[in-house]
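Just below sit the structures, each encoded as structure tokens.
We did not get these values from a lab; they are worked out from the coordinates using the rules stated. A quick note: this is a predicted structure, and the numbers were derived from the prediction, not measured. Cβ atoms are built from the backbone, for glycine too; each structure is taken alone.
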Structure 1
């Protein structure tokens, strides 16, 4: 039976924004009302969060708002997800703080521009689909690590400490905080705790209320009415501007570009992972499907535009995207309206932002860190297999104490080796009895059925390989085959359960077949799938060295004469 391949999607099908798709389906006033309400709901959530993330990253709060407006609008307008909400994300706090500490804001702008170009290139090269191969232990590990660092980065504001310089790295940061622990400001601690308490209580009692915004408004009111001696946006940053800044670009210096290149790779990698995972969450909640490569192109464009207009790194945000879906959004217009509402808030209410205590923003980020830690998933992976526990722990610790890019690279590499090890152990070589034993846990299961080929004579051997025959399994399979005692007259190797063969395995098999042929054995490969056969032929396993047959029965019936069984095996 011939198989027909589904046609490859065209460029337009891959990169047409979901906004265009949504409008083609028809867009009614009812849809606009649904998107308007969802956009307003998300904007109310995004306003305090955007400022808090920017302050947590060591930037002024307006940069978070600029990013939510510009980046959020572009991600929704050009993206491949119906419900993705873009803007500043808590996952970037640690990375941005480190870049700003080493290279200044201009270095962050340059790194983000380069990262945006990388994401666009990755999208056009259709690499977005490969993000799905990042294992769960890796994503849980680095997410939990980022959550720990976010909380640690807010200890200064949570405690109201006045530090002249706060290091970005975790260990030096904690040392500096503990060295100045005597300078705790009780008023700041009280506002931080009150902010977190209000968010937690409202989430349980009034889940539809904008808990973060309510908490910040209450904290600002308390600070103003009680004349509390705490740092505010106004005292630290001079307030929030009422308009978007004019677009500008940093000086492009080749040496500076080389210096920030690793940071650009980290931004691109984290942005791609975060945005595509967020799109997957939206798909699961809505039943829709996103276009990953189109989403990457939109993310890259949004990052470039965000920093051109004085912002910071932008990406898809899981919490705001989930809020958008739950609020009843119809399509990408909700995300575009969320950006428009934020712009209106900035135009009308920017002077009021000066009264917001930084301790309350730190309380918001404390809640964000707690929510993003994925504690249940982390504990489950720790208790699961040794391999998954190793990967999640290594990724977590490297994220905290070393670098996010290194953590992801090491985690993916460890996961790949563990997968190869498991695949290699799953490969079996079977004849009448197993040559490669199963694990003890599998011994109680039913053994595979084997045909009785004894009628063809004792000098006929039929073996079967089961599983992916690749370099990881080559040694085990070769060892099993080498344990054959006397060389048979006919040797048949059944490939019916082999989905793939790589070059290393094929070459190991070629060496074994040469030994059989030198001893006069006739060798047959049967039930070989087309891709497997192609690799075997390329490795030199072709006539006259090997003959191919459709089935084991065909090979034996056409090339061997059944021999009668001997009554007495001791007879010569």
Structure 2
């Protein structure tokens, strides 16, 4: 059965795109460059001091939404350019030399009418504790999104005719600033906490914040002496209540119903200058987020909201990014947590990082099969096996979003978390974003530090006893981003364990996509409650099961 899973990937490769040689040739030989360029200035009222950041220009065929909100992995074309100390009256110029996505060059714009808009992503100077000075976007609790971050600036939408062979200069003026986000109000069930992290502020040389949204159980206020087990939910940045509460999905009724497990559920917020999520671990380029969460935030939450401060009563969950975090935290802090239910986790083994085998591939953008170079697939349509995005296309999208790993996107945050620090203070990249050439030394660092499958094998004798019965993974065997392949290898190792045997579970969805879920949230919480009850030490109260 598992062989068919690998055959699926092979068939996806055969339903392939242009040869990589053609792709690279297109990027290097675009013919004679046009003189088309976008010249963008910032209105005097918004430029009281020199500004450093990245200026974007977006073109769209429709103005049903502002062009900035149409940008995405397969969205409308956009380009960016880094600017330093931009003053009022200065121009940020985007010409054919700047890499964009999905069109690489503005020379490739088909002649026609377009709605265009400029956005300025403001960078902050960080004088870090390690002696490095870096310029990055300081998250404003929006989740590292330049399209809507408070303090960023944008232009009016302008309709223009563009023909790269005839149009020479198009001027735009950034004249609007995105306002601060409105405060969120607490309710009877939903509470929020946001703290300045001393550990992170010291590392980054700026005030840095982490937080959580807490969902209290039914009867919390009428049972003031009861302490509760806690569900720790990790994933992309969100200030919404955990578990879908308050979103009209029926969870409200279930949560408040009779004879239902009483947990305190927690959604964690820990955006960082590289991404909307820090992956909740320590790393040289991102800082001590693991320490900040476990030494500063969790103790405060447990004290303030009557959580049971013991490992058996803390359980983890999350999907995708949160799938990796929940699995990794259980493994890296084996005696702090009592179990994880991890869905479609990001690569648990780096033999397939959205198509890239960091241990064997020489280039992130293509595979070598004797005389042929075949584009590395990044994203696959599960229902057809068709490749919807190549690795090169995916990474050029990130490169258009930001240089030096400042894209706020997936491959860049993996490099920031899993990789070593570069001489310039930013992370040392796994591969060259333009050519795709992989650095084997960086690949080795990834494998030595954050390959979860390898970490488990190296440390099983030390940590295995604390992980028995705690690891539960759920994944579709046609995951859009090929995350199933790392999970296969992790399952293979864990099933081989003895003294102790891991006694956990891997649940596979036949033809299941990235969204595969074999159970409802309600059912998952019941499973969590059963595990907490089973592992409750003799003499400890189970009064939370009222």
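State the single structure among 1, 2 that was used to calculate Cα Rg over 2.2 N^0.38 Å, giving 1.01.
Working: 1: 1.26; 2: 1.01.
Derived from 2, not from the others.
Out of 1, 2, choose the structure whose coordinates give distance in nm of label points 7 Å out along Cα→Cβ at positions 140 and 420 equal to 3.7 when calculated. Mind showing how you got there, number by number?
Details: 1: 2.4; 2: 3.7.
Of the options listed, only 2 reproduces it.
One of 1, 2 was used to compute distance in nm of label points 7 Å out along Cα→Cβ at positions 204 and 476, and the answer was 5.0. Which one was it? Spell out each step's value before the answer.
Details: 1: 5.0; 2: 3.4.
Considering all the candidates, the number was obtained from 1.
Still on this structure, please answer the following. Supply the structure label, taken from 1, 2, corresponding to helix-only ellipticity at 222 nm (-39500 (n - 2.57) for each DSSP H run of 4 or more, over all residues; to 500) with the calculated value -7000.
Details: 1: -20000; 2: -7000.
Of the options listed, only 2 reproduces it.
Right, something else. FRET efficiency 1/(1 + (r/R0)^6) of positions 164 and 412 (r between Cβ atoms, R0 = 41 Å, to 0.05) computed as 0.90: which structure among 1, 2? It would help to have the intermediate numbers written out before the result.
Values: 1: 0.55; 2: 0.90.
Only one of 1, 2 returns 0.90 for FRET efficiency 1/(1 + (r/R0)^6) of positions 164 and 412 (r between Cβ atoms, R0 = 41 Å, to 0.05), namely 2.
If log10 I(q)/I(0) by the Debye sum over Cα atoms at q = 0.15, 0.16, 0.19 Å⁻¹, for residues 268-483 alone is calculated from each of 1, 2, which structure is the one that comes out at -1.18, -1.27, -1.49?
On the way: 1: -1.18, -1.27, -1.49; 2: -1.02, -1.14, -1.50.
The value was obtained from structure 1.
Work out relative contact order in percent (Cα under 8 Å, 6 or more apart) for each of structures 1, 2, then name the structure with the largest result. Don't skip to the end; give the middle numbers.
On the way: 1: 21; 2: 13.
When relative contact order in percent (Cα under 8 Å, 6 or more apart) is calculated for 1, 2, structure 1 comes out on top.
Quick check: 21.6 is what I get for mean count of other Cβ atoms within 10 Å over residues 116-123, calculated from one of 1, 2. Which structure matches? Intermediate values should be presented prior to the final figure.
Numbers: 1: 21.6; 2: 24.4.
The correct label is 1.
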